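The structures come next, written out as structure tokens.
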Structure I
Amino acid sequence: MVMFYNSAQPSNIKDTYTQHNQVDWLIRQVPGREIVAGSIRMTGNVTITKATTGTPAGGLPVVLGDAVFINPYAGANVFISNVSTSVNDRVIESLAQYPRICSMDTQARYTMEELTSSSETITELKGNNNNVALCKPSAPFSFFPNICLNKTSANLGSSKYTFCKIMMTLSSALEALYVSQPVDTSDITSLAFSISNLQLHWQETLEVKNPNPVVFNINYLVTQTVLSSNSNLNVVAPNPYDSVSVSFIQQLHRNNLYYDSNMCEYLKDIQRVEFTINNSAYGPLTYAIGQGGSPAYQDLALNYLKSLNGDPDKNMIVNRLLSENGTFGMGMAYSSAQNDKLGIALTLNANSTFPISTQRFDACIYINGYMAL
């Protein structure tokens, strides 16, 4: 097979990019070629600096003792906040809180040991030791963006898909980075990052005309809040879909220097969860999880793993210790459908020592959908 290796710099090229900057990519295909499915990769170098009580102006390099980390499951994806993708001037995916779904997908396919030691993930700055890499003056990274252009059913031929555009908004430092130290032992007051040498890489081969449409796997997000011990989460799926996955984070932990804003936090004292379609009791399950006093968390974990199309033999979701410490979520796999109202009725223990009414959680609901072009 003839293979062509391609690279591009951002359309709005700069020496360095910092928080909230826009990064746009344009892929214009050469006639007679096609992009190899799943081959798009993003590379660059990231530099982390800090401001302290003694140096409020900032600009100091972080050191190992600062314990500055990024989410171990999302890796370098945390530096991207939102992504919008278009094909032939048609927007087909617009995804907010992009690092969170990257984190959820990783949890469904790797063990923690593999994530920390694998040469495949170390370039993505994943794993428990990414603070070591972040202490370098210019830490290199390379990862496959979790976007619809990388999740297609076939190669993208130039005769149908002339050009593709990827528009990214970079995260704030508070979204991307956190300090894993008690507040009273650290003198760090703020963090900052800069990214240089940004490039997009992909592979092409000679086009083979395909009369069938290509299916793009897309994700879209709805955020709601768990306010009480009895909460109902409802979303409408406008595109064809086959699963819904939900992760949680306490509102007080968002944009906090000493908490990971991309953590999938544990929701305590769940007693009952019911999944419905169009308000019907006959949903994807014929029973409510936790009904009759049966334990809810085991069933929730298995269905959450299925919703992410995870690996039953290699994942962190069905591990109780990890689930209670950063890999918790819930979800459901459905038969493919469209325009449905999907509901999750959530019941918590009203006598919980963790009062949900005063420590509210955001529920990040990702719908896994499809679009054929």
Structure II
Amino acid sequence: MPRRRILLFSPLAGHDPLGGDTSYTEALLDAPPPDVEYSTYKDAIADGRVRVRGRKPWRNPTEGLDATLFSIRLFELGLRRSRVMFREPNWFISVEPGAFDLVHQHLFSVRQIGGRLPVVSGAGYPLPLLYEAREGWSPRHASLALTAESLMARALDVHVPWLRATGDGVLTVYGENFRSWLIDRGADPRRVLISGTALPEIHGLRSRSDGRTLGIIARDFVRKGGDIALEAFRHLHHDDPTLRLLVVTTGQNARDHVAPGPGIEVMVDLDREAVLGAALPRIDILLAPTRSDCGAPYGILEALQAGTCVVTSDIPWLDNRLRPPGVRKVEATTDAVVGAVRSIMRDGLPASQAAARDLWESTFTMDALHRALTRAYDLALEGVQ
């Protein structure tokens, strides 16, 4: 079967902000579907297969259209800087004819100029909700920005992964809530598919815990519920002083949010290899009562693969396949986290840890993601000769 040549417009470590989305890109590049050859947007721009349009025309003399696109980009930038719209920009690109079969856009909003390839996109949850949770925008402010985004996307016919498809494009999302949100706003139900996140097997990642260690792993400490988890541990430790807590975060977060206390150990500014090799295997139960997240976050997937069970929150944008006994979803409150930990201990920690590993093996391997993406790619390519 001929390999599909796919332009992967997805965040890159070392080029875009680190997070779950760069982990998603790395997972696809490390373990692509069997019939797929990915090229990153960075490489494709560098070797000329993709040309970014609308840059400063006096520095990049090309076609007259670029001057118009440059003016559009200036107008858009003004709206984004003034917070009339969200910060994430639209991209205008031209793709070399015959270079690719399809574009996979993860998060990036892209308008193709000239010949247009089929598009599959992915996003975690609606941007207005992220800005309310992360930036503190009011619902009214976020709603107005959503209206502005919708108007611009339609006027310029931009494929926006979290909002609208162009032509016969396919939108993939992490769960049914987001799918319903898009359909309510006019998306074709036949072209909104549920995909998800996945994690390749990491050699040697297995629990070496002692049965008494809870853990917090969070760079964005408050948004990920680190403060809730820390307070929950203090309650648990008061009743059972043999329990310990390992906190993995940044040095600044440790200074701002983690007061020293009995049973608490802090590890700061670890790179991913150190987290996976030195920290995560020591944790029996990962506490992740996040206030804002979507899908199956990579920190949770790494815990499941290691055989570490998880207590997380019941926010509606998390993957509904994260289920007990490997994962307990509760309200993001101190009392609820305390109750979930006690329930795991009462029901038998080893059984929950085994269930965590089983959940990754059955649901969140790369094979599962490949099946979902292949379905989306097939749908987008229907009718293309």
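Derivation of every value follows stated rules applied to the coordinates shown; laboratory data play no part. The structure presented is a predicted model; accordingly, all values stated were derived computationally and were not measured. Cβ atoms are built from the backbone, for glycine too; each structure is taken alone.
Key figures
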quantity	calculated
Source structure (of I, II) for helix-only ellipticity at 222 nm (-39500 (n - 2.57) for each DSSP H run of 4 or more, over all residues; to 500), computed value -3000	I
Read-out distance in nm of label points 7 Å out along Cα→Cβ at positions 168 and 352, computed value 4.9, structure in I, II	II
Which of I, II yields 14 [relative contact order in percent (Cα under 8 Å, 6 or more apart), calculated]	II
Winner on mean projected area of the Cα convex hull in nm², for residues 104-191 alone once structures I, II are ranked, highest first	I
Given 33, 30, 17 for semi-axes √(5λ) of the Cα gyration tensor in Å, calculated: source structure among I, II	I
